Structure P
Amino acid sequence: MPKGILGRKIGMTHVYRQGVQIAVTVIEVEPNPVVQAKTAGGKDGYDALQLGYGRKSVRRVNKPMQGHYERAGVEPKRVLREFRGMNGFEAGEAVSAGDVLAAGDLVIVRGRSRGRGFAGVMKRHGFSGHKASHGTHESFRGAGSIGASADPSRVWKGKRMPGQMGNAVTAVKNLEIIDVIGEKNLVLVSGAVPGSRNSIVEIIKSE
């Protein structure tokens, strides 16, 4: 797993590069404190950094996690994520956007997509629906037949049907870092990224 960092999605805007308008997502990337550092030579057997982001009340943290944060000398965080392949930092230090990202880098942005609730097949999967002609009754937006008869006598797994839409961990690959504004802790990523405003996202460098 390549290097990565946590940030908060602020929204979208556009910038101009050589007269070309580029749609970008603005992500606030405050310095991520290192809550735990794992090394290949230690008991864990691999290099990784556990980074935290956001703030969380001590009252909402159980005793084991309170001790985990106290050992690192870090206040409780809203989100903890482990990024493998990262080293060179000790617990209690902070990883900033400039330590991981630079303009021109290709990244994977992972976040939880916006929940759309229970959706039918037309909205969820793009089905065209039935013909609104004579003989069609109360099934204009239905899925239609979902399986065979006596053989195989069941519905195949993975059948596209109505159900929960969105609210799932989603990753968008090969997005370009347009700019890293270190003094404002902002990163501009080309295109759209998953999640609603103020949601936490992972920015992972593509190898």
Structure Q
Amino acid sequence: MPSIGEKITTLNASIPNKVCLVAISKTKPIADIMQAYEVGQRIFGENKVQELVQKHEEMPKDIQWHMVGHLQTNKVKYIAPFIDLIHSVDSLKLLKEISKQGKKLNRVIQCLLQIRVASEDTKFGLSMEEANEILRESENCSFVSIKGIMGMATFTDDEQQIKREFKSLKTAFDTFKKSSTTMNILSMGMSGDYKIAIEEGSNMVRIGSTIFGNRNY
């Protein structure tokens, strides 16, 4: 059974240089995350604010922390001082709150707009129209920089459906990029579908169980 460090090393060797690997460390103990850190992994993703804050306090300060889960507006203030990238902006209200907290800290906070392409009802995310509106309004949010978009494909064995959904995310990304000078991140692809995501143009993948094993709950 390969170690966490070996899995990270193998994964990094198998994905193109232009693709950024976010190791999704949610529910995992610090000892596990440190194994990934020790082989050079510096970007980790969490989906719960409390756990994210605790890990940030206890772990090396050169780690770049990404918030990948649904973020409530009243929790933004806890991560605003240190977060490197928020993947999950799914409302104008949230974007305005992130900018407000950034202003208090005199810190521009990098964000991705979460676009909904999956067929499941449970996925958060914006329609193209909503995303366009947020992009227009974001010009009034001086302490936010929208760096790109994030999306999740439907959890299915149908590779053609996954491919179609990733294709539509790539099309959305290319469309938004035409009117934005800051957009350069397309975050799509997780443990089960990251290879398809990379083929379809992803340059940031979010991988958890392939590295750390199944989640601990």
Legend entry - Entry that produces -0.96 once log10 I(q)/I(0) by the Debye sum over Cα atoms at q = 0.22 Å⁻¹, for residues 71-150 alone is calculated, selected from P, Q: Q
Inset, instruction - Can you spot which of P, Q the value 1.00 was calculated from, given it is FRET efficiency 1/(1 + (r/R0)^6) of positions 63 and 87 (r between Cβ atoms, R0 = 30 Å, to 0.05)? - result: Q
Legend entry - Which of P, Q leads on relative contact order in percent (Cα under 8 Å, 6 or more apart), largest value: P
Legend entry - Identity of the structure behind 20.5 (criterion: mean count of other Cβ atoms within 10 Å over residues 79-86, calculated), options P, Q: Q
Legend entry - mean count of other Cβ atoms within 10 Å over residues 135-142 - structure with the largest value, from P, Q: Q
Legend entry - Structures P, Q, by mean count of other Cβ atoms within 10 Å over residues 15-22: label with the highest value: Q
Inset, instruction - For the read-out helix-only ellipticity at 222 nm (-39500 (n - 2.57) for each DSSP H run of 4 or more, over all residues; to 500), a value of -12000 was computed from one structure; give its label from P, Q. - result: Q
Legend entry - Test item: Cα Rg over 2.2 N^0.38 Å calculated as 0.98, pick one of P, Q: Q
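No lab work stands behind these numbers, since they all come straight from the coordinates. Quantities reported herein were computed from a predicted structural model and do not represent experimental measurements. Cβ atoms are built from the backbone, for glycine too; each structure is taken alone.
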